[in-house]
1. For structures 1, 2, which has the highest computed value of FRET efficiency 1/(1 + (r/R0)^6) of positions 28 and 68 (r between Cβ atoms, R0 = 25 Å, to 0.05)?
2. Suppose you compute helix-only ellipticity at 222 nm (-39500 (n - 2.57) for each DSSP H run of 4 or more, over all residues; to 500) for every structure in 1, 2: which one lands on -11500?
3. 14.1 is what came out when mean count of other Cβ atoms within 10 Å over residues 12-19 was calculated for one structure; which of 1, 2 is it?
4. A value of 21 was computed for relative contact order in percent (Cα under 8 Å, 6 or more apart); which of 1, 2 is the source structure?
5. For log10 I(q)/I(0) by the Debye sum over Cα atoms at q = 0.15, 0.19 Å⁻¹, the calculated result is -0.75, -1.05, so let me know which of 1, 2 that is.
6. Kindly point out which one of 1, 2 the value -0.49 was derived from, the read-out being log10 I(q)/I(0) by the Debye sum over Cα atoms at q = 0.18 Å⁻¹, for residues 4-43 alone.
Structure 1
């Protein structure tokens, strides 16, 4: 018995075992997605839906959006890569029937407090 195990036993009358707890579970069937004007069924394979060349029945218009990046050391390279990713995401969304503009901004945030301030400022501007 190591020192921490002795302490737990002595102070709290508990012990911890390294074995994991076994629980029973069940595998639920994945939901089927119906897309497009022909109501095409998309059935998942290996845990994901392949939505390539599938079109939304009625795509949303996403005119204003932003990116929150949690990079430790943002650089011009990371900014360029993010913009490239956002452009690819926007292009792919448009091909699938969803109108998606380019992002309004890329915000670099370091911690939860900054996220809160960022979201508060973001929603003030939109109201």
Structure 2
């Protein structure tokens, strides 16, 4: 459970702390690529920790990795709602939907990817022993 919260916090911090320059800025691609790479590395580390260090089954590993991603997405939705309130935008009711939609849009694919990765890694692990 601690790992779920820890990696969820990593995703939240990367999502909030990394700058998001305007689309016309040429550095936007590099900042977004760096954020994606950091999150991908964190996701892979979480899968490997859960599978190899803690000895979890692929299903449990995938669930925990997806829960971290969904938790990070929920945190980003909360941050977006707070930003919307402070900025006084008119899309506040729509952003409230993000509290439910963002975790689902990220957690479900994360579960599928983590499950496939954990299953392949578990079979590879069995061959090594």
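Every number in this text was worked out from the coordinates using simple rules, so none of it is lab data. Treat the numbers as computed from the prediction; the structure is a model and nothing was measured. Cβ atoms are built from the backbone, for glycine too; each structure is taken alone.
1. Details: 1: 0.20; 2: 0.45.
Max of FRET efficiency 1/(1 + (r/R0)^6) of positions 28 and 68 (r between Cβ atoms, R0 = 25 Å, to 0.05): 2.
2. Values: 1: -11500; 2: -28500.
Only structure 1 yields this read-out.
3. Numbers: 1: 7.1; 2: 14.1.
Label of the source structure: 2.
4. On the way: 1: 21; 2: 31.
The structure behind it is 1.
5. On the way: 1: -0.92, -1.10; 2: -0.75, -1.05.
Traced to structure 2.
6. Details: 1: -0.70; 2: -0.49.
Label of the originating structure: 2.
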